[in-house]
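J.: Got some structures for you, see below.
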Structure P
C-alpha cells in the first residue's frame, strides 16, 4: 500500500506545548486552521488530534478543521467510555460522509481522569476488554444493518447507522488506529485494529513487536485485512546534521532548565509503552544512528520521549529503515509546529516519497 505521512495538531488549553512559541490564540480556529491548510500545501495527508479530559474536545476540533480544508484528514483520537460505541459510530460516519471519506480514528485506552466525565473502569483486563467490544461494535455498525451485540461492557439492539461511511475501493470505513504495548493491548490490536501505532523505539524493538503482533494475529484467528503498522515520533530536522544536533541539545538543555528531572504524568508513566521508551536511556543517549533518548529524562513524554535527529537526509534514511520493517503509516512532529510543517514537508517528505 502507499505510505501515509501525517503530522500532529496540538489541541491544548495551555500554550507552550513542547516548546511551541505561539501563545496568543494558540488554540484558536484561525491558528489551527492555518496549520491544517499548511499541511495540505506542504504534502502531508493530515494530522493526529490528541484527546484527554481537560483539553478541547477532539471531535469538535476535527470537525471544524475538516470544514475549512479540502484534503486534510483528521486522525481523531477518542476514548471508549467518553464515547459510547453507537454514538461514536454515528458521529464519525456522518463526518466521513460529509468530508468525502477523510476521517481516520485513533482508539485510546490509556487511563484518564475518568471520574471527571462520569466514567469508571476496573483493571487492565477490564479496560482492554471494553476497548475490544467498542472496536467490534463500531466496525459492525459501519458495515452492517440491524446490528445486535450484547457484550459484557456494551449492548446495542437492532442498530443501524445512517448515513454510512464512504466506501471507496477497499476502504469500507474509517481506518482504526490503536496503540499500546502491554500484552492485553497487543491482543486487542492483533484481532481488531487496522493499524498498530508504535512510539519511537529502536529498530530492533519495532521489529520484535511487528513479528509478535503478526503471530498473535494468526493465533487469534484475525478476521480482518492484515494488521498494518505505524510510527509516532518526533523528528528534529535541520539543514545540516551538525545544526540538528546543536539544536536538539539546546532544546534538551532548555527542557532541563524548565523542568529539572521532570516527573511524568502518573497515568502515562504507568503505561507499558511509555516505560519502554523511558528505559531506552539506559542503553545509551543515541541509539541506532540518530534516535535521541535524553528528552525522556527531562520531561519528554509520549512521542516527545525520543527524537530522530539530523538533516532531512539523515532522518529520511532512518525512517526508510522503519519502512523496511513494515511501517507504512508515519505520524511526525516537531515545534514550532507551523514552521516544521513547512520545513519537513518541503525537505523530508520528498526524500521519503522518492
Structure Q
C-alpha cells in the first residue's frame, strides 16, 4: 500500500478507536450516574418513609364538632382552609385573663405567618353562661383585634375531642394534620413561634414551594407574674366548691337570698360581702339597693368578671383609688362602668403589693363572678 494512502488510513483507525473508547467511557459514566441517582431516589423514599413512620407517635387533630357559631369565617370555608395548612388551635374564653394575655402574641403570629401557610383557629370554649352569647364574643373579638376564624364551642364538644382541661391551651398541627406541639397556659411564646416556623418550612419543602421562613421572632412584652399573689376567687357556689374563700360567717346558701355583714377582722385572700345577695351557681347577684365587696389581697393586678350594667366605686385601703394604682377600666373618678358581661381591670401596680380592696355597688341586679390576679 502506498505511503500516501497508508498514513490517512492509520489516522482514521486511531480516531475511530478513540471515539469507541470515549463512547464506552461515557456509557460507563452514565450507568454510574443512573445508579447514583437511583440510590439518591431510594434514600429519599426511605427518608420520606421514615418521616411517615416517625409521625405514628403523633395524634391527628380532631374535627371541630358541636360548633354553634362562626366568627370571621363560614363552616365550608374553614374546612377548606384547614387542608394543607399548619393550624394553631387556640382554646380560650374571653373573660379568662390568662387567655387575654396570650392574644397579642397570637394576633401577631396571624399577621406575620398567615400568608405563609399558618391558619389560626380560636376555639371559644366558655366558662360562664354569658360567654355563650355570640354577640358578647364578637365584642371581645373586635376589642382584641382578632381577624382569624373563631368558632363557638358552647357545649365543649371540641374541647372534649381534644381531651382538654385547661384555659388557655394551644395545639399546633402540621400540614398533614398531626398535632406536633401542645402548650398549656401563658408563656412559651418563643418556643411556640419556633415550632410554627419549623412546620411552615416542612410544609414549604414538601409542597415544593421553596419558601424562606424568617427565623426572627416577634417582639411583644410578656406579662410578668407576681411571685406571691392571691389565687382566683369564685363567687358561684358551684365554682367555689372545694376552694371556698368567702369569709362571711353566713357562707354560701345555694339559690337563696342571703344578707351578709362584713366582720371587723378580715383574712388575706378571702372576700367579704355586705348587703343582700342571691347565691347562684356561677355568681352572686345583688338584691339590695346597695352592697359592698371587700377583699384583702396580694398581687400587682386585680381583675373582676362581672355581669349587669353598674357603676362601681373602687377604694383601696379605705381611700378612693388613685391614677397611680387604677387599672385600665377605672375612670378618673375612681369608678368602673360595667356595660357588658366580661373582664375588667381595676388595679394595676408595678410590683406585688398587699392592699384591702373595696368595691361599692349601688345597682341591684349587678352580678359578680370572680376575682383574678397577676
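J.: Comparing P, Q, where is relative contact order in percent (Cα under 8 Å, 6 or more apart) highest?
T.: Between P, Q, the highest calculated value is found for P.
J.: Given a value of -1.28 for log10 I(q)/I(0) by the Debye sum over Cα atoms at q = 0.15 Å⁻¹, point me to the structure among P, Q it was derived from.
T.: Q
J.: Taking mean count of other Cβ atoms within 10 Å over residues 231-238 from the coordinates of each of P, Q, which one would give 19.5?
T.: Of the options listed, only Q reproduces it.
J.: For the read-out FRET efficiency 1/(1 + (r/R0)^6) of positions 191 and 327 (r between Cβ atoms, R0 = 35 Å, to 0.05), a value of 0.70 was computed from one structure; give its label from P, Q.
T.: Label of the source structure: Q.
J.: Shifting gears a bit: Match the computed value -13000 of helix-only ellipticity at 222 nm (-39500 (n - 2.57) for each DSSP H run of 4 or more, over all residues; to 500) to one of the structures P, Q, and report its label.
T.: P
J.: If you don't mind, another one. Among P, Q, considering only distance in nm of label points 7 Å out along Cα→Cβ at positions 87 and 215, which has the greatest calculated value?
T.: P
Since every read-out is calculated from the coordinates, none of them should be taken as a lab result. These numbers were taken from a predicted model, which means no experiment stands behind them. Cβ atoms are built from the backbone, for glycine too; each structure is taken alone.
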